[in-house]
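Engineer: In structure tokens below, several structures.
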Structure I
Amino acid sequence: MRDRNVILLEFNEICPPLLDRWIKAGELPNFERFYDDSSVFVTEADVTDPQFLEPWIQWYSVHTGLPYDQHGVYRLTDGPEAGHDDIWKILLAEGRRVGNFSSMNARRFDTSGSFFLPDPWCTSQSAYPGELDIFRSFVANAVQEYTNVEQRPRLGDYARFVRYMATHGLRPKAAARITRQVLEDSVLDKTQSWKRVSLLDVMQFEVFRHYYRQYQPDFATFFINSTAHYQHAYWRFMEPEKFQSEVNPRDAARYKDAVLYGYQCMDKLLGEFFKLESAGATLVLMSGLSQQPFVRYEGIGGQRFFRPRDIEGFLKRLGVAYDAIEPVMTHQYMLRLPDPTLAQHCLSRLQCSGDPLFDVWLESDSSLYFGCQLRKAIAEDATITGSAGNAAEQDVTLRFFDHFYQIDETKSGCHHPDGILWFKTGVHRVHESRVSVLDVLPTLLDHFGSSCGGALPGRSLIPLLQPGEHVSPRDAGQDRQTRATA
């Protein structure tokens, strides 16, 4: 690895057992090639308590080398404000060129010769260079409002985005793939629209390739989340025997290979990264954490999610005033208020007696977090009752489905503390002992000759990246499958 640029591929939440299964079956040739050319580790999450086993916590631990009990970053919106040194800041201070392409919960930098794209859930950080904000804003809307047909981009937004893509790396073969998928699921077979999620990865790679070739950073990260989404949404169709709730036969046929499709799309993407590798980069593949079947709410038919059609209009109807509202994940939002008094006022508006609609709590003196906490099926004629916030304090009664909609997917996957960490050194070796996600930053800093890693709790893995006995994917996979499901 010495004296080579590094690209850290952050393929969020892909699972060691599923990779083993599909590599063995010949479904993932590029993953197999990567595996056979790599020093292979299974990682342990920084903290395994389900309350803290979230990607925005684990990836922040990866990037800073700090455990959660030191950095305290708990929400997806916390990272940019926390102020800890991370891999990009450290390398920039040492004169390196860096790139961050959508890594989770990271703080912006704007150093000439480098580039930064915030994750699509982040509303507080702009992209660098500034032109990249066209891509950022379009993608953020697509991710945050992907389930909401009433919040789709306008025609002008599409036109501006297409012009940007055409001048920032979009190649004909990628454009053809995107066009083919959009035509298929909007005209020929609308039941295939779930596949659109993977198109974001294609577009993101095209733009990343454009800036990577332009700036040639010493270190860059590339984060994608499509397969994590497929696992959360469709695991029950892949392994229905692990769930109590019966699935609709039509849905079972439609989605049984949805998770495999996500892995195969990532497999194609790896083939594109191999071309960048041939130009002088070392590839490192990491998942941060992984997933497993989610069965906690099978007694009520699985966990459902409900989301406001127009969150701003709904809050106004309830008399809730605020400075800014930030969509976070699925059904959750962050409200920013000008002062603590108004924050307390909003808290009281969103809370109610009986069966509360929102799970809501103060995040700080002037901000609060909330989301619809309903999980079970809701009757078509269900109503919402709450204060309108007017002078007479009169209650209002609203039809639930006039203001909310149910997201199609029922939660099927939840987080697991195991992850993958593959260093593509050209020599294959499977390491039996787990390593911590906190070991990644010291390893990268060691690679770049930085002395900063010595003060971190993790250790450098560079001494372990040595030739060893070849272990086949099948043999290693059996061992990891046993350990991951123990």
Structure II
Amino acid sequence: MKKQLKSPPKAKHKQELPKGSSLELAVSALDEEGYGIGIADTVQVRVKGALPGEKVIARVEHAGQHRTVATRTKIIEPSPLRRPSPCGHMPECDGCPLMEMKYAAQLEWKRELVANQVRRYASLANIEILPVIASPSELQYRNSAKLVIAGKFAAPVIGIYRRESHDILDISDCTLHHPLINRIAAATKRGIIKGKVPIYSPRSEQGLLRYLVVRVAEKENKAMVALVTARRSYNELHHLAAYIRKEIPEVAVVVQNINPSSGNVILGNRDFPHTKQTTLEASIGDVRFSISPRSFFQVNSGSAGIIYELVRRHAALTGKESVLDLYCGIGAISLFLSSSAKDVLGIEVVDQAVEDAAVNAKLNRARNCEFEAGDAVEQLKWVVESGRKIDLVVLNPPRKGCEERVLQQVVTLGAGKIIYVSCSPATLARDLMILGGAGYHTVFIQPVDMFPQTTHVESVAVLRKT
């Protein structure tokens, strides 16, 4: 299997495969976006829906100067990694490029994805990369969805954009969504038709409804619905909200979110509640969270719980340690560590997230947690200048990783241990290399599958000061 999971072969690229032409290809690998890789003459072709070790017929969809993309139309010889698709939307929907790959093979491929990035740096060559921890659920694990609403009110479409396209695919029964999300999407569609609610058109900039955002508290079996509109319109939204709640009693919160912008940002800055309850309470492990419409919350609660428990276990706190949680978000890791730490300081640039973190600390009676909003570099300088002793630093940055200036300030703190939670193998490897040069040895990397059927993988790295 590992031979099939090596980096894709390189080939000279020439624009000589016209769009619409049909090719027979032997697929040797998957690239980092989940495209199968084949060679036609001297041209490298990225094939949607093809797996390593199979021969396929593919139709060229794009033949540019720098890449050629094709779609599998027929399998001549199937890969041993292939399984029957559990999704009825394939191949029209290509949002889950690993959907037809056996789950054990997905986990092995993701481990190699992490390993390939780490191996780019000679100083990281001996780091142990553990087998990927599987998600508790392979399907129906997404507890939230941001869906586009399009079409006319007589025949609404609720779905997602196709990859690299502005076309919208109706996926009101997505295989990855929690069943409650699919029920809410279907009820919203019926409510739009019944109430003749006008749907927003980006082209004409006319209409009302733009997006449907749903969050589910799995253990509580409750949901929050945000109906994103181009302008304030109480009457139409009041009736639609009432209809959704009547059809789906599990909906505890409905808000209208106003987004008049013409860009691709989904949520605007103003919320108008249509229910007395304005936040959704959810739990992961033994920690409870109050979620507002614009709160960030991990989409896979099961895998998020695994990551937080990994951090708690490898932090090995005794009650005497001071913890710095950088990029703390709504305080999830801070709260998981608070019961065994002396104190926890969370830093986050997003003001709303810090407000949510403070609410969550109060909800969990975590009196030893404090949260500060601000730029990471400036906040770290303040911590260093204050002389505050930090025993453990937890890093959980966005996909772009940590700025080098941030890592320099983290090193200045002199903590004995760093735990780095990453959603990008590439930036994780880069940052581990920088920290290694500054005296922090990476003990191991533990990948965790947060997003089955997709190419994304989370990792938890444990570092010690040498």
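The numbers here are math on the coordinates, done by the rules we state, and not lab data. In this text the structure is predicted, and so the values were computed from the model without any measurement.
Engineer: A value of 22.9, 78 was computed for Rg and Dmax of the Cα atoms in Å; which of I, II is the source structure?
Structural biologist: I
Engineer: Work out the source of -10500 here, i.e. which of I, II gives that when helix-only ellipticity at 222 nm (-39500 (n - 2.57) for each DSSP H run of 4 or more, over all residues; to 500) is computed.
Structural biologist: This value belongs to structure I.
Engineer: If you don't mind, another one. Just checking, which of I, II has the largest value of relative contact order in percent (Cα under 8 Å, 6 or more apart)?
Structural biologist: Biggest value here belongs to I.
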